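Engineer: Please go over the structures that come below.
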Structure 1
Amino acid sequence: MKKLIVLLLLLLPAGPAAADDAAQLYARGDYAQAMQAGEAAHTAAGYAVAARAALSEAVLRDAPCLECLQHAEALATAAVAADPKLADGQTWLAAALGYQTRIKGVAWAQLHDLPDRAKAALEAGVAAEPSNPYAVSVLGGWHVEVVKGAGPFLARTLYGANINAAMTLFDRAAKLAPGNAGVRYQIALALASYDPDAYRARIAGELDAAIKATPGTAYERALQTRAAELKTLLPGSRAAFDARVRKFQGYP
């Protein structure tokens, strides 16, 4: 009987405790273990942490990894299936799709309907959790990416994307999380990829905020290092700055 009870316990869903363990592993930078623990939780929160870990590992690699991003997409999709109202799941799904677009190209993304899929995920996330700074800032980044890829007219006509909406969302995200290194860095990176001359002051301010923030995770510490590098490059060679921005955004 005792063996049967142990077996039944092992077969039960791991639940919130395992998701919390995954979050702690993620914060320490143990991404492989965080992915395993998150999946083992069999919950939306667990899958979302696993997706975030897969994304973080992919972003910090020296070279783009399409397979890593597809794994992140699968984990985020599982999170969304378990709970469509969990903003983190929707956000990491959209982010995984966005990074894949940078590797595969705009034409491929349009063929596979990635811009609309990402927009739907982010809008669902923001609607479910309006105060989630990641969902808000990534939605702002979506507007920038679409305008950059399609041009202002087609972006507005085909997808409803525009830079004014992006700036409003960035302002909102910065107010929601003024001391979040990841959010502030991503705002700077998005604007740097679009027009580093027109938004130079805002980029510098966001980079400063990211550098001065108290990091909550190993990933945020890594982003602070990147923010400091971009801040150093910003006043110098435009070519060198642009090249670093593209690398940090995950372009081949």
Structure 2
Amino acid sequence: MRRRPPVLAPIAALGLAGLLAARLAGGAELRVAAAASLGESLPEIAVACATPTGATIVPSFGASSTLARQIVEGAPLDVLLSADEETIDGLERRGLVAPASRVSFASNRLVVVVARDRGTAVAAADDLLSSTVRTIAVAEPHSVPAGVYARRWLERRGLWDRLQAKLVPTDNVRAALSTVASGNADVAIVYRTDARISPRVRVAFEVPEGETPPISYGAAALLASPQPQAARRFLACLTGAEGQAVLARHGFLPPLRPGSAP
């Protein structure tokens, strides 16, 4: 795969009003690390869940795989919200998360996006083979959940090996979105929720249901957290009415039932 310098997308942070609202809970800070695709929704959830959690919720964002590596290296975090279940599985095998705290809290879909003003004409997976599509931005396809889902989709369609020369791996899904928005790639494969946030891209097509593995967002409290009760209260709020309402507003789908697909 051809590698280019990653294009880093800005991630939303708590605004002053939101931070003040979240701090009304007082007390300790709850450090919540989250997948980059939650950049807009988690700050809102932090405000909605501050009082029931009983702590100030401090979000940080990155690729799920990067956040997991930081946790393994001892980063002082309390909760991880991952864009997949496999990342949580790996941390559980290492004895770093509280198994009983694990929850699935959302699902998503993949879409192919192009630049709004000069978008390449693509309407289906096979169009990615066209000579008009020279570059395809994806999150790192062997470790970052969005990229792993994209790779598995292309493998199922028998396109993965044929598209190797076109792939532009990026640090996370927001970087892939930014790459096509800035004109540094012809198309990008991102989550449906990411496509909503940029006025500079449009959805060329949505990956049909059943062509990708189920996209399930998982979360867990970390065993090293000094405030396990606050972490569990946050996870309860995330999966409750307050958290789910925010996620739905930002285009996320409900958590998957076992054996279901988004």
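Any read-out appearing in this document is the output of simple, stated calculations on the displayed coordinates, not a laboratory observation. Remember, it's a predicted structure, so these values are computed and weren't measured experimentally. Cβ atoms are built from the backbone, for glycine too; each structure is taken alone.
Engineer: Comparing distance in nm of label points 7 Å out along Cα→Cβ at positions 51 and 115 across structures 1, 2, which is largest?
Structural biologist: Top value of distance in nm of label points 7 Å out along Cα→Cβ at positions 51 and 115, among 1, 2, belongs to structure 2.
Engineer: Supply the structure label, taken from 1, 2, corresponding to helix-only ellipticity at 222 nm (-39500 (n - 2.57) for each DSSP H run of 4 or more, over all residues; to 500) with the calculated value -8500.
Structural biologist: Clearly, the read-out refers to 2.
Engineer: Suppose you compute P(r) over Cα pairs in 10 Å bins from 0, in percent for every structure in 1, 2: which one lands on 8, 32, 34, 19, 7, 1?
Structural biologist: Source structure for this number: 2.
Engineer: Here's a follow-up. Once distance in nm of label points 7 Å out along Cα→Cβ at positions 163 and 195 is calculated for every structure in 1, 2, which label goes with the largest value?
Structural biologist: 2
Engineer: While we're looking at this one, here's another question. Please compute FRET efficiency 1/(1 + (r/R0)^6) of positions 91 and 187 (r between Cβ atoms, R0 = 25 Å, to 0.05) for structures 1, 2 and give me the label with the greatest value.
Structural biologist: 1
Engineer: When you work out relative contact order in percent (Cα under 8 Å, 6 or more apart) for each of the structures 1, 2, which one comes out largest?
Structural biologist: Greatest value across 1, 2: structure 2.
Engineer: Could you figure out which one of 1, 2 the value 2.8 for distance in nm of label points 7 Å out along Cα→Cβ at positions 67 and 211 was computed from?
Structural biologist: Working through the options, I get structure 2.
Engineer: So, one more: Computing mean count of other Cβ atoms within 10 Å over residues 59-66 for each of 1, 2, which one ends up highest?
Structural biologist: Structure 2 comes out on top.
Engineer: Thinking of 1, 2, which structure, once distance in nm of label points 7 Å out along Cα→Cβ at positions 43 and 235 is computed, gives back 2.7?
Structural biologist: Of the options listed, only 2 reproduces it.
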